[in-house]
Each structure stands twice: as C-alpha cells, then as structure tokens.
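Each structure below is given as structure tokens.
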Structure 1
Amino acid sequence: MKTQHSFRHWQWRVIVCSMIGYSMFYFVRKNFSFAMPALSEAYGITNTSFGVILSLVGIIYGVSKFINGFIADRANARWHLVIGLTACALLNYAFGFSADLSRMLIGDGPDFVNLMVIIMAVLLVLNNIFQGCGFSPCNRLMVHWVPPRELATKMSMWNVSHSIGAGLVSVLCGYIIGSQFSIGSTQPWQWCFWLPAIIASIGVFFIIVTLRDTPSSVGLPELPDTKTELDGDDSPEAFKAFIRKRVFQNPIVWMLALTDLFVYIVRFAVLDWGPTFLQNRAVPLSPQLAGWTIAIFEIAGCAGMMCAGWVSDRFFGGKAQRVCAIEMALVALCLVGLHLLPADASSVLVLILLAVAGFFLYGPQALLGVIASNQVTKKAASSAVGLIGLTSYVSVIFTGAGLGWYSDHFGWDSLFILMAGVAVIGGLTVSVLWNIKDDGYIHEA
C-alpha cells in the first residue's frame, strides 16, 4: 500500500512538473511569430523571407526531434530537458541583439537587413536544434510512469502543456507588441525574446529540482504488464534490432506519421500565420486581440485534448485512432465555416469557429503519439514519436515558405478552405487504422 501511494505521488509529480517544464520550451519557440509583424514594419522584411525561415527551422526541428527520440529512449529525461531548455533560453537572449549584431558588422548599409535575416535564421536554426530536446524525454517519462490502459487519458492531459505554453506566450507577446513595451532604447520586438527567455531560465531550475527519470530511479518498481522482447537482452545490438522491427518496419507507425503531417499543416497554418492574418482582415484585430484569439484557439485545444483522451478510453476502448478520424472531419467542417464567413464578419464569430476548430484539432495531435507509443512499447516510444515528429514537420515546407509566398501573391482568401481539404485527407488516412490491436506488449495467455 505504501509503495502504491508513493508511486501515485511520483506519477502525478512527473506528469504535472513535466507539463510545466515542457511549456517553457514554447515560450522560447513560438514567440517569433508575434515578433514578425513588428520586424516587418521596422525593417521591411517580407512574408516570403519569414516563410523561408519558418520552413528551414521547422525542418531542422523535425530532424532534431527525430534524433532526440532515439537519444531519449536511452538517456536520463531530466538532464535531457535541462540541456535543451538552457540552450534555447540563451539563444533567445542572443536573438534580441540580432539587429545590433548586424549593425556592428556592416553598419546601416544596403545589406543591413539581409545580414539581419541571416543572423536571425542561424539563431533560430540553433534554437530549433535544442527544441528537439523537449518532447522526446517527456514522452519517455510518460510511458514509463503511466500504464497503457491510462495513457490516452493522461497523455492527452499532459499535451495541454503545448497549448499552455503557446497560449501564454501569445498573450505575453501580443501585449508587448500592442503596448509598445520597451526600456530605454530597446524595441518591443526584442522583448518578445528577452522576457520569454527569462521565464525559460526559471524553468530550467524548476526541472532540476522537481523531475526524476524512471520509477526505478526513485526506488519504485517499474510498471506491470509492460513486458517486451528487450526485457531479457537490453544490449545496444538488441535495441537497434527492436527499433528496426517496431519502428522503421512498422506500417502503423508510418500511417500515423502521415496523418500527423496533415494535422500539423493545419495547426501551423493557424499558429504561425494566424497573428498576421487576423491583423490584416477587412476588419483587422489589434495585436492584443489577435494574441487572445490565438490563445483561445490553444485553450480550446487544451479542452479538446483532454476530452479526446477521456472519450478514447471511456467509449472507444482505447482505440484512439477512431476518435482521430472523427475529429479531423469535424475540423474540416469548422474551417469550411470560417471560409464562408463574410470579410466583415464579427471578430466574435471568427473567434468561436477558431476555438471549435482548435478543440477538435488538438485531439488527434495528442492521440497519434499515444497510439504509436502503445504499439511500439515503452522501450521504443520516443523513437517512434521522433520519427512521426520528423514526418509531421515536413509540413513547414508548405506552411512556412509555401503560405508566405502564397500570401504575398494571392492574399489569404482561400486559406481556410485549403486547410479544410488537408483535414479531410488526414481523417481518411488515420481511418485506415480503425481496427488495429491495442498495444505491442507481450501479454501472458
């Protein structure tokens, strides 16, 4: 009884503290989207240039997430997180000085802006390399502390950390830009990087103090009924063979990865370009209201993730893929509704439809990783999620450079109908997995 009570204490401590720790990564990652309009106004940087940067760093993040997935399955999760968040905070401090560095190198000549764009791109690439140290170790923590039969519910709850981080930084940066916050000769866009970096630095110490790795690291037994082929031979050779079989040669993992690609195309279209789109409507929103609108999209996503996980375990017997297929269809309907709204439609209507779309979209975002983790077991969960992450971040080729170029040439009129089509394709893809088995563990007859 004492052991069970201690396990529950540590389980919830790991869930809650890793949520807080991971949300800090978003403070030093999604702040760039809110700085873009201010940077464009101050230096004349085009949407195409921003789009190229977003595509580049997104691909880098996907590759980093892929590599860190394999590292996470063999590394200590706490220190993995600490290294990543520390580097991201330092790089965000540096980003606020990108204009000063460009001016120091070549002055205010004709190539000033071009060099500044290059400096920003380099810093963002480095930032996204270390951003890959965020989700994978957290996924390792979850599959080691939460049994498969509870993973959809608790992992969906944990995934709220995405929305907490993105939502809070949206509000923070929206007010920084909207109120023209500055100190001395600094500019508001610089504080979109410095203030989040300060918050992330506090998060580093929080992770060190509160988190631990697996149950055995605090003297507790590992989860029952999670036996795998690796339990008798955990050598590097056996691990590589296990990864090859369970991850790279597993068609279920590849179908989940393809579905996640479509989910992320829709998600990033809203998160990366939403602030710019909302401030350039026929009835434009202020930077503060645009920030709150994206934050509400994230808040609705929080509720949607938790609801999707609970519904999967309660009504679908843990078959989360069925919930994903249904919710992607509902996302498409919401986006069609946004497309049909007149250009001068009330901001309240836009906000409501975006919120409902976020509610349904974030269910699949949370559940696809749960399905993969259960299929490949806790021994390869982060590796599988890393592969899915790499595939999903191919989306930035479309949402970054693609939508940046599209908006410069054709405007935003067909954005939502385009995303509705993507959501439909995603729903059809995951529906192929409707009847797969629940997990990949060895169950005694």
Structure 2
Amino acid sequence: MKLRAWLGRRSPGAERYGWTQLLGDCSGGVIAALIALPYGLAMASLMGLPPVLGVFTSILTAPVIALFGRNPVLIGGTASATVPFLALAARQHGVAGAAQLSILASLFMLLFAVTRLGRHMAKVPHAVVTGFSCGIGGMMLISQLDIIFGLATPMGRSAGTAVGQLASVVERIDQARMIPLVLGLSVILVATVAARISPHAPAPLVGVVLAFAIARAFEFREKEVGMLPAMLPPVVALSWKWKDALAMLPSAAALAFVASVNILITSRVVEHFRGRHKRMKASDADAELGAYGLANCVAGAFGAPLSVGIPARSLAVVRCGGTTALANLLHAAVLLVILWLGSGAVSHIPIPALAGVTAWMGLCLLDWSAWRRLPKMTRVDAAAFLLTAASVLAVNAVLAVALGCSLYGAHALWARLVRAAEVPRTV
C-alpha cells in the first residue's frame, strides 16, 4: 500500500497500479537500461572521459529525478547535446575540469528553477515540439545505420550532424555486412509486430531476446556489450579557484541553457506520445529543472557527465507500458546489475541488436500522424514543423528549436506591420 501511495503521488492515475502497470514499468526499465548502456559508453568516450562514467550518470541521477521530477517517465542520461561543452573542459582540465563545468551548469539549472525561468523555456509552440520529435527520431535512426550495416562500432563514430552521418553511411554502403543487418532488422521487425499485437507489450525487449537467440543459435561473432567495471567512481577532488570558476561561467551558462531546453522539450514530446496533449503546468517546468539540477550536482561530484532527457529511453518506457517513476528507478537498478554482473548473459547481447532497438524508437518518434496533418496545418505551423525537423538533422537540436520559434516571432511582427499599414492615415 505504501508503494501504491508513493506511485500515486508520482503519477496521476497510479492509484489503480496493478500487475499490468508493474510489468510495463519493469520491461520499460530493462529496455531503457539496455539502450542507455552503449549510449552512455559512447558519449563519455567522445567527451574524453572514462566510458563507464557515462553509465554512472544514469545510475546516480535516476533516484533524484524519480523523487523530485514531475514527468514520471522522463528518463535522463548522457546526451550528444552536451558533448562539445564537456569535451572542451575535459581536454583542457581533465576529468576534474569536466566535473567542475557540470556542477556549475547544474547550479545554473537550479537558478533557472528558483527564478521560474523554466516555465518560459517550456512555452514552445506545439508544431515546433512535433518537429523536434520527428527530427530527433530521424537522428536516432540515422545514428544507428552504421552499426546495423556493420560499418562501424558505437565507440568509433564521430559526433557530427545526422546529415553528415547519413552521407558517411551512403559512401560506405558497399562495405555493408549481412550479419549485423540481420540482427538489427530482426529487432525492428519483431518489435513492430509485437507492438501491433499489443500496444503495452515490451516490444523492444522481445526483439532483443530474439536477436540474442539468433546470434547464439547461428554462432554469429558480432561485437557484444562485454564486461564492465562495477565499482562506483571516487568523488572527484575539485580545486575551486575563483579565476578558473569565473572563466567557466559562460560555458556553464550555455551548457545549462542547452540542457534545460532539451529536458523541457523532451518532456513535452514524451507526454505527447503518452496521449497527454495538455501543456504542462508552469510550476512543473520549474520543478523538473530543479530536479535535474540537483541530480546533476550529485553526478558531477563523481565526475559523471551532465544528465538530460533522452527520447529513446523515455519512449521505450512508454512503448512498454511504463507509467510511473518506478521505471526510472528500475532503469538505474538494471544498469547497476549489468555492471555488477557484467559477465552474465547481458554482456553477450550483440551491439547491432541494441542499435536495432534505438532505430525502432527513432521510427516511432517520427510521428507519421503529424506528417499526414501537414496539409491541414496553417502555413506558419507547417513551416515551423519542417524547419525544426530539418534543422535537428542538419545542425543541432537546440538551434532547431530556436529557428522554429523564430518563425512565430517573425510571423507576429509581419502581422503587426500589415495591420499598421492597413490603418487609414489621419491628417
């Protein structure tokens, strides 16, 4: 009863929490962890940090986010949007420098929450949010093509734009290999069929299990998750010198802004796919930033990179039927178990199978219903939708949101000028 009461506070409607909801939270948490593992390793490596720190970001931040966050199925973790900032800090000052930047950015996020700036960042038009969702879906799909076609491993990819990654895959498509393609496509096809049969089925998990079985049955030798160190990283010894801290403030403020926009937009995308199309309360946006700010202070103390909202993991929870913050806690717990028991079955899951999960999530995020509604949208909504989606692929997610929103500003200014010109001049 105590668990049910806590879940009821964390998620509306959870007072009817039963075995179906528990299965959804459990399967969603497992799949989110399986997605988080290769992503966390790859992102931390791109930052120049020990790869396992990217996994500990999720483990350390999930309990705080689950306790204080407002969106129960918004799953956080290390993301590509933060790579340029933390990579520069790590290159100049090592792990301690990246940790200092993460902590300063976390303090800025707490400042945004206290000064109620989060509610203003959350006022993004629905067409921009939908375009952002589709763009992120396309980016997730493209980011996994090299692995599915057997052209590279997650640890060897660059952090370029999605368009650049797609061009690279097309150039090397003649080098594609059959085995990773079979594993990746089997996950996508089986997950699609499972989701059609039952919307609340743990579709990605079914796909991963089948791909694992195929790999073992035919003795496919593809890169696997492998063993990982299970020890909690030590607290980073930080030397707070005023000169260094002041020099980092501009980067920390920019990183905090990027992370905050990412969190709030991803939260709205997740709510959209949960079937909740009402805009979040103003106070919820501020509280969400406060939760992530506090969680990232904890992660930064151990040198782990900043945590932001991750669409792939959050959507995995939704697609598996997860409804409460328990899925977030289980996602962290499963990651911890994977690290602790790295020599078990999980360590033998083929990387192409996990790439298939992420690619399937990307296909789900493309939101085909939005494309069908495109002819019925107003011109400004359609333009903002298309510009945001294209900019996510061609530039980056944060600039894409800024460009999409700028169209509405330009449209409002033009409408005002037209009205002013139509007013008869009085002599």
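None of the figures in this text is laboratory data; all of them are computed from the coordinates on show. Because the structure is a prediction, the values reported are computed rather than measured. Cβ atoms are built from the backbone, for glycine too; each structure is taken alone.
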Given 1.00 for FRET efficiency 1/(1 + (r/R0)^6) of positions 196 and 292 (r between Cβ atoms, R0 = 35 Å, to 0.05), calculated: source structure among 1, 2:
1
Please state which of the structures 1, 2 yields -23000 when helix-only ellipticity at 222 nm (-39500 (n - 2.57) for each DSSP H run of 4 or more, over all residues; to 500) is computed from it.
2
Given a value of 2.3 for distance in nm of label points 7 Å out along Cα→Cβ at positions 76 and 388, calculated from one of 1, 2, which structure does it belong to?
2
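Figure out for me which of the structures 1, 2 the number 2.2 belongs to, where distance in nm of label points 7 Å out along Cα→Cβ at positions 60 and 396 was derived from the coordinates. Don't jump to the answer; show the numbers that get you there.
On the way: 1: 0.8; 2: 2.2.
Considering all the candidates, the number was obtained from 2.
Of the structures 1, 2, report the one carrying the highest value of relative contact order in percent (Cα under 8 Å, 6 or more apart). Can you show the working numbers first?
On the way: 1: 28; 2: 35.
The structure with the largest value is 2.
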Label whose coordinates, when distance in nm of label points 7 Å out along Cα→Cβ at positions 52 and 124 is calculated, return 3.5 (choices 1, 2)
2
Work out distance in nm of label points 7 Å out along Cα→Cβ at positions 172 and 260 for each of structures 1, 2, then name the structure with the largest result.
2
